[in-house]
Structures are given as C-alpha cells and as structure tokens.
1. Here distance in nm of label points 7 Å out along Cα→Cβ at positions 55 and 95 was calculated and came to 0.8; which of the structures P, Q was it taken from?
2. So log10 I(q)/I(0) by the Debye sum over Cα atoms at q = 0.13, 0.22, 0.26 Å⁻¹, for residues 103-182 alone, computed for just one structure, reads -0.52, -1.05, -1.23; which one of P, Q is that?
3. Given a value of -1500 for helix-only ellipticity at 222 nm (-39500 (n - 2.57) for each DSSP H run of 4 or more, over all residues; to 500), point me to the structure among P, Q it was derived from.
4. Suppose you compute distance in nm of label points 7 Å out along Cα→Cβ at positions 159 and 175 for every structure in P, Q: which one lands on 2.7?
5. Assign the value 12.4, calculated as mean projected area of the Cα convex hull in nm², to the correct structure from P, Q.
Structure P
Amino acid sequence: MQKHIIVVLSVGLFGTLSACSSGSSGASEPRFETYDEWSAFNDDLGDRVGESDSVFIEDLPTSGTADYEGYFFIRHYETDGNRYVGGDVGLDVDFADQSLTGEAGNFIDDEDRQIAGTVMIAGQGFISDPYFLDTHVVTDLNGTLASPLGHELAIDEAVEAYFTEDDEGSILSSISEMTGTSLYTGETVEMDLVFVTGEQ
C-alpha cells in the first residue's frame, strides 16, 4: 500500500486534530472557549492521516452509509506571520451513491474569537487516480465566515478529498490552496484549506 502524503499541521502551531464527538457542526453554542482547547481536543486525527495508507477504489464499500467527523482548518499567510482558524466537520458518506454531504462550523481563531458562519461540503463520484491508484472525491466547499473584527471570508472552492486508512479505520481528508479575505486584517491573502475526518 502506498503511504498517503498530506501536509498535516501540528498542534499548537497548525492545529492537528482528532475526530469530533458532535455530529452537528453548525451548533449555535461554541464547543470550545479557546483555540488551544480546540487544538488539544483534536490532536490524534491529524497525526493519523499523515501515516495513513491510500485506499484503492475496489476496496471501498459499494453500499451503505457512514458518518465521518473531524476538523476544518484555515491557515492564513499574513505578512507578519501565519494565523489560524479551526472548526468542526461532520460528513455523511453514501457509498452506493458515491457521494458525501456535510458542513463545517463552530469556528474559532487563534486569538480565541468565535467566527460566525458555516461551510457546506458536497461531493459526488469516487475517482481512482491512474498513477497513484488512490481514490478521491471532487468536493465543493461553499460558505461565508465572519469575524467579530468585521471581516468576511467567502469560500467557493472545488477540492479533492481522499480516502485513506490506518489501523483505527477510514479517513477522508483534503488540503488545498486559495486566495481570500483575511479574517484578521481584511486584506487579500493566500490560504490553506484543510479538513480531516475519521469514520465513526
């Protein structure tokens, strides 16, 4: 099996994580009061994905559904250093329909400010890479996040979400780049969008 290579961000600096316990990612009450609490809660899953193996399309189920939970992470490349925003993700995967749907919410930034808004996540069709032989889903990310500083970030991106696995089970994750409005300064900056989820 080929090791799945994905840049995963480490706790405290980049926010690696473990599967979240709440299936409702857009809850009105914040799950964490500080970014450090969020990061500490979500420690294991980020470590897992970096060491997980690719999944061949023929090894995926062809029927049934599964819940995947984990984290959504946005790294801002600011002129004075990188800044971070993290949230929860809940996904429903339908293997018969080869689809995934869900959302990310409960966002908090690295200065412990609650970030309003959700990101809707939807994908259709499992695709086998002819070279690496791994399996991904082209996935749309759509939503708007708003900071209490008055800045809004609109996300409208198509990304590739990859199935991988380790001894603990199945993982579905994605990392991509975009340019958007900083939730810290309102300036246009480069960003990484990351979500990592584990099957429940």
Structure Q
Amino acid sequence: MKGKQIFTREAAKPNLFIQECPSYLNNKFVLCDISVLVDQYSHIYLKDGWKVLSSEGKVFAQTKGNVRIENPMAAVRGDESPLSFMQAAVCFHQFNLFSTEHTNVNTSAIVDDERIRLLDLFGYWSFGHMKRSLNPVFFYDSLHHPVIIFFTYHRDSADIVEKHVHRFDHVGYALNFHQKVWASKEKQKRSSIFDVWTES
C-alpha cells in the first residue's frame, strides 16, 4: 500500500458553492446538463468543452465534438492529489443520482472515527469498540491504481456498515466501483460488544 493518506469525513463534502443543483427529469427526449456538480469541488474539473449529461435514466459524458462517452467520469480531470480522488469518488455517486442505475450510496452517511465516537456517545452506534479505523483512505494498490475506500453507516430496519471501494484507472478519473455490507446487526439484538472484525 503506497502513498497512503487518511481523511476525515469532511473531505467528502463539497467545498465550493454552486448557485443551484440541476433537476432530475427522467423523461424521454429530455437532456439534463449536470456538469455543474463538478464545480462543487476544488481539486477536480471538466475537460475543456466536455459536459456530463443525463437522459432517459442514463448518465454519460459528451466530448467537445459532441461524441457520447458512456462513462461520465471520462469528462473529469484534476490535480491528481489524494484529495482530488476523494472528491472524484463522491462526485461519481452524485452523478449517479441522476441515473436509474444509481449506486445507492448516501455520501452524507460517510463515517470516520470521530463520527463513530459521537454516535457511540449518544447511543446510536450498536457495534461497540472498533478494532480498526473506518476513516476514509487513499492509497495506490500493487498495480499502482489510485484507490479510495470509505464506509457508510445506515440505521434502517437493521444497523448496517457498508464498505465502498473505488479503483481508478492509471490515467484520469474513470473508476471501477464495488460495495458490500461490512457489518450488520438487527436493532433488537444490539449489544455493547462488537464481534471482532479484522477484514481490511
């Protein structure tokens, strides 16, 4: 694991103001320009003349020459800092909110160790003491792909911690995404002791 950098959940929040978020209109022949979502982040930007569009439940990039590229992240560039990859991972999920194939990742539910401490303090954390950090993390994998991992916490019918892995291409910000349930507990079976989880 090379180039490791630890973040707090604050790094996942937009850090620039935009006047208005685009509307989601999943109607036939309606084209929504959602490029402005990138403008919320200080370390990523769109390629010159490119756009990110949503139409009929699909999100895609459009080149300067009006060529459609199915992967919307192909339109994104940045300064290649660890923070830029964190922002790109969050922006990826925001793009997919405008798609029928959205990732179901609520980025406001991203946790870090301090957030977990506060949840536990107020009785909202059912997993007890953690054996590892759940802070968001950036690193380069063994094939030198940039990787962002973060965890989200959800309290619905059960308490669930989900792990989200974003593996970027060597060049640019196109990525492969994988998520899984990392821990879960039925609400009525809560206890203060968390079974040891050592999975990375």
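Bear in mind these aren't lab numbers, they're just calculated from the coordinates by the rules spelled out. Remember, predicted model here, so these are calculated numbers, not experimental data. Cβ atoms are built from the backbone, for glycine too; each structure is taken alone.
1. That value comes from structure P.
2. Comparing all candidates, it corresponds to P.
3. It traces back to P.
4. Going label by label, the one that fits is Q.
5. Working through the options, I get structure Q.
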